[in-house]
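Nothing in this text is a laboratory measurement; each read-out follows from the coordinates by a stated rule. Everything quoted here is computed from the prediction, not taken from an experiment.
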Structure P
Amino acid sequence: MGLAAAGCVLAAPGVSAAGAADLFYERTVMAAADQRCGLFEPAVSAALAAGRMQAQGAALRAGASKAVLASVERRATAKAASTPCASADLAVAASRVRSAYEAYAQLSRMSYPGEISEWRADRTGSTAMRWRLQQSASFGADRMIFGLAGRDGAANLLAIAVFRDGRAPFAARLVLRDADTTLGPHLDMRGQSISTLPLSRRLPPASGQIVYSAEARSTAGADLLPAGSKSGWAFRFPNEAAKALAELDPREAVAVEFLFSGPGRDTIRRAYVEVGDFAAGRAFLQVAAR
């Protein structure tokens, strides 16, 4: 694939799974060339990185293995390294990236569909508290919105939950795969396709998990509640939890556990979140903050 084709598309909704590996190659070529030759302004580089992560996620969901994508990345890096910074092909490709960025920079909202759920990103400027990147989940009769919320230029990792029976959890924790102690995602397929695999079977056993306890609890503001809800509970997780979530495989899931006190022992209600394109959505927000 020639450099003239590389970088024609930045992050866009609904990246085709069939061409995801090619897009990953193209965007990796341009990212590596940018790093070596200083092709782009920081905002364009960040947008290219977001598109690269989205293409990588689409390729993984389409069935490409980490080994295959590592090979694609090596080929792309080698292609960039062998291309002179003054190359005419590189200049054409860089021009196409810049043109694509002009359209991308005008986007204020993006949707990132997953296998089961989707992330919705909103980077419109506002001094009001609002969801910047969110995924909704139902668990039993209860509902949750999870993601990044904040005012213009700032976002915290939050879980806002509404419990139909009106009970109040005393704590919450985020459970995800520990990337430092595991070799990769734990997907309990048992002959089932990834597209229909329940989120509850996309978490490793306890020995491969890491847990982040919420660092703050409060009543939820009306501006962050699920539609139609009048009250709920808000839990804020540490910044390192968002970083760990962004480094997971998009096919994985994480769990938010809400703890309730009860006679004799505490009880837990668990909601699942698909990792999906959280990293790409987070990068989309960071472009606006630059």
Structure Q
Amino acid sequence: MADGLSEGVSERVPKGVPPEGEWSRPPLWEGLRAYGLIIAMWIRSTMAYRASFAMTAFGNFAATAFDFVAILLMFSHVDRLGGYSLPEVAFLYGAAGAAFGLADLTFGSMDRLGRRVRDGTLDTLLVRPAPVLAQVAGDRFALRRLGRITQGLLVLGYALVTLDIAWTPLKVAMLPMMILSGAAIFASVFVAGGAFQFWALDAAEVQNSFTYGGTTLLQYPPTVFAKDLVRGVTFVVPLAFVNWIPALYVMDREDPLGLPDWAAFLPPVVAVGCCALAGLAWRVGLRAYRSTGS
């Protein structure tokens, strides 16, 4: 009798619906598809109020521009900062800003995870047939963050126009590689910080110290910092591969740690490694999650 009942239920399951438990490990394309659908929904919602979007995007652009205004004020009193000219610092600033802007646009919502863990609303994401990471990353997708990316690219463009660089095909290819790899490294930090919040419950400020704090650090030359700090952001949390190491190669500057020239081509490798570690941390954190019961 029970066997017949189970067979009848299985026959009524529509074709194409995955078996029970299969949603727990969706393929990569399924996660990307879910993420795309979520951000498309938020973009449609944002563009319903175009004037509001334009004002918030400009506000984001202007707010981030104040960081570069501070650098301009410094150079109004000095000719060089840590041995670097204004165009060279602008190159570092623009590359870091564009890379972080891409990561912030795509994964900036990860800092809300601690709040969801604390109030129990993460449970609603767990029962949906979509990867939790895609749902958290796409939650309240803020298109206004394009202002940060635009501002970083404009500063980078100014640096490329004013710098006297002996261009080669490798150096030209280094520019998009540096921005995309840097964005992936920052995105992995966002995900790893989100995973940490499964235990810390609400550690958004700790996460921000590595993301927003990291991009502020990278906007300045490595020579203005102590070598121990430079070693830390090179070998422990490898943020130096976002812009310092490849940018020094492009500008023909000596690395303060004495790294070989081929280290400038490691950002994609470092980005893949960081993403793999962040993905592992996310899976471990998600498995350790215990509902609030509310």
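Which one of P, Q has relative contact order in percent (Cα under 8 Å, 6 or more apart), as calculated from the coordinates, equal to 20? It traces back to P. -22000 is what came out when helix-only ellipticity at 222 nm (-39500 (n - 2.57) for each DSSP H run of 4 or more, over all residues; to 500) was calculated for one structure; which of P, Q is it? Attributed to the structure labelled Q. Here Cα extents along the principal axes in Å, for residues 41-200 alone was calculated and came to 65, 47, 27; which of the structures P, Q was it taken from? The structure behind it is P. Thinking of P, Q, which structure, once log10 I(q)/I(0) by the Debye sum over Cα atoms at q = 0.13 Å⁻¹, for residues 113-176 alone is computed, gives back -0.63? For log10 I(q)/I(0) by the Debye sum over Cα atoms at q = 0.13 Å⁻¹, for residues 113-176 alone, the value -0.63 is produced by structure Q.
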